[in-house]
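Peer 1: Once you scroll down, you'll see the structures, which are given as structure tokens.
Read the figures in this text as sums done on the coordinates, not as results from a lab. All values reported here derive from a predicted model rather than from experimental measurement.
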Structure 1
Amino acid sequence: MNDEEIKKEDNFEDIEFIESTEDGEALPDKDTLKKLREELKVCRKEKEEYLTGWQRAKADYINLQKDLEQTRVNVSVLTKEKMVEKLLPAFDSFEMAFANKEHWEKLDKEWQDGMVSIHKQLLSGLSNSGIEQINETEVTFNPSIHQSISISTTDDETKDHTIEKVLQIGYKIGDRVIRPAKVTIYEYKK
């Protein structure tokens, strides 16, 4: 047999299937139409179930992706926070060394320059990681990022509840405070 003969044998277009009863008799057109309508109804119901299931699975997948991304961001922020918490004593030591003018001035100039350079490199690394210092003065006191240690009275009403001095620098990642800045604030008194 060649390819054309095979194709002709496989062609079933001339065969007509007729719905029949169990005895082999042809179903009347009314019964055939009723049966087709029932089958169509079942197919539509299955299609809706499959479509609904697919849509639900797609929504679940999208939500899972969002949750995983948020978890990844949270883990990243938490890791940075823990790293900074471990480095805070070293930063505090730098700040204390710079603040002690008497001892600082006694150090060799090259030694001072080296210490300042190392301090700047560490701060740059923090900044590049999205970690910011909380060390501004003359700004309004914000209890979510500042911890008031003492109060200084002032006769300037515009300075009321502003930061006079930062006693210990605070740190934050975005809006998340790692350590609040310890500050003294002005309080207006007439």
Structure 2
Amino acid sequence: MSSEQQRSPLSVVGGIVSWLAIALVAAVVLAVVAIPRLIGAVPLTVLTGSMVPTYRPGDIVVVQPIPANELAIGDTVTFQPVSGDPTLNTHRIVHIENENGIVTSVTTRGDANNSDDPPIVPEQIQGRVIYSVPLVGHLTMPRNAILAGGVLIGGGLILYTANQIVGHIKLNRTETTEA
């Protein structure tokens, strides 16, 4: 009998789950780290509910710089509400003011908000959201980082232990059938 024929269903399922977990982690790393770096974008974590239902707290938005003349009403942009302040907001453009074909100010509003934000100048805009990754930002929030690390390590230990137990059971069965 070949080793493939001796694999238990639990072992096969464990292998599939392991490969799926690896593929999921690789896809998240690609979406949140590699692709943004390749295209000159920045991943940012959504912290508030001002853009619900489009983006929820804990989602990651990937923001790419864009020339002001390419902005359009309906675009979601990340900007500094106060010039020079590192605080960032991500809201939807609801109005663009032009003067001789040059954007002079942009007005935004969070999808969940009832009123417009004060107008900003194009220099305050960091970029346009090009895509988002749901929930992954929870892992980057300081209050969740320790918990997320514990879950990952604990999950890994549980999978390792289950694999060891299955291997031990298989070994005992093989020794019993050979005796």
Structure 3
Amino acid sequence: MRRVIASMYLTLDGVMESPDKWSFQFWSEESARFKLDELFSSDALLLGRVTYQGFAAAWPSMTDEAGFADRMNSLPKYVVSTTLEEPLEWNNSRLIRENISAEVQKLKQQPGQDVLIYGSGELVRTLMQQDLIDEYRLMVFPIVVGSGKQLFQGGSGTKSLRLREVKSFGSGVVVLTYQV
């Protein structure tokens, strides 16, 4: 059975919005290796509409020596949206418009590696309420931005998580891995 992994960039004050504006200054070989290993231990992406549209606009034209871009572009992408009519023209994209819980359960029942969620805060909150996320990988950056969308906003309810692993990088970034 596959696991659904939510991999999130967060500031110290819990903001997940616009990591392109605050995360790059902390990027390092350590964090690049972590993200590469994470991606290669997955064989599908589960994305909300906003993250999907941003990724679909950027990733198809990217290349790199490590193979990250090739992997991103080749993986199946499951896009959860009630407003998209059809996914954009990004390789292997499939749209989930309804019965989100049932469709994610089907993905989890298939053989294979992890299903990885990048960003997609609304999707993560929805799946959290339905107990469909198996693990949270919170990449916490040593910066306070003061305002913005937070991952855990009101209405997410109480959830007890078990700390499974802590990794720290020389840049000050810490990865907290929690299991449900």
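Peer 1: Suppose helix-only ellipticity at 222 nm (-39500 (n - 2.57) for each DSSP H run of 4 or more, over all residues; to 500) works out to -7500; of 1, 2, 3, which structure was it derived from?
Peer 2: Checking each candidate, the match is 3.
Peer 1: Follow-up question, since we're still on this one. Figure out for me which of the structures 1, 2, 3 the number 41, 17, 10 belongs to, where Cα extents along the principal axes in Å, for residues 76-123 alone was derived from the coordinates.
Peer 2: Working through the options, I get structure 1.
Peer 1: Another one. Can you say which of 1, 2, 3 returns 82, 26, 11 when semi-axes √(5λ) of the Cα gyration tensor in Å is computed?
Peer 2: Clearly, the read-out refers to 1.
Peer 1: Okay, next question. For relative contact order in percent (Cα under 8 Å, 6 or more apart), find whichever of 1, 2, 3 sits highest and give me its label.
Peer 2: Values: 1: 15; 2: 21; 3: 36.
Answer by largest value of relative contact order in percent (Cα under 8 Å, 6 or more apart): 3.
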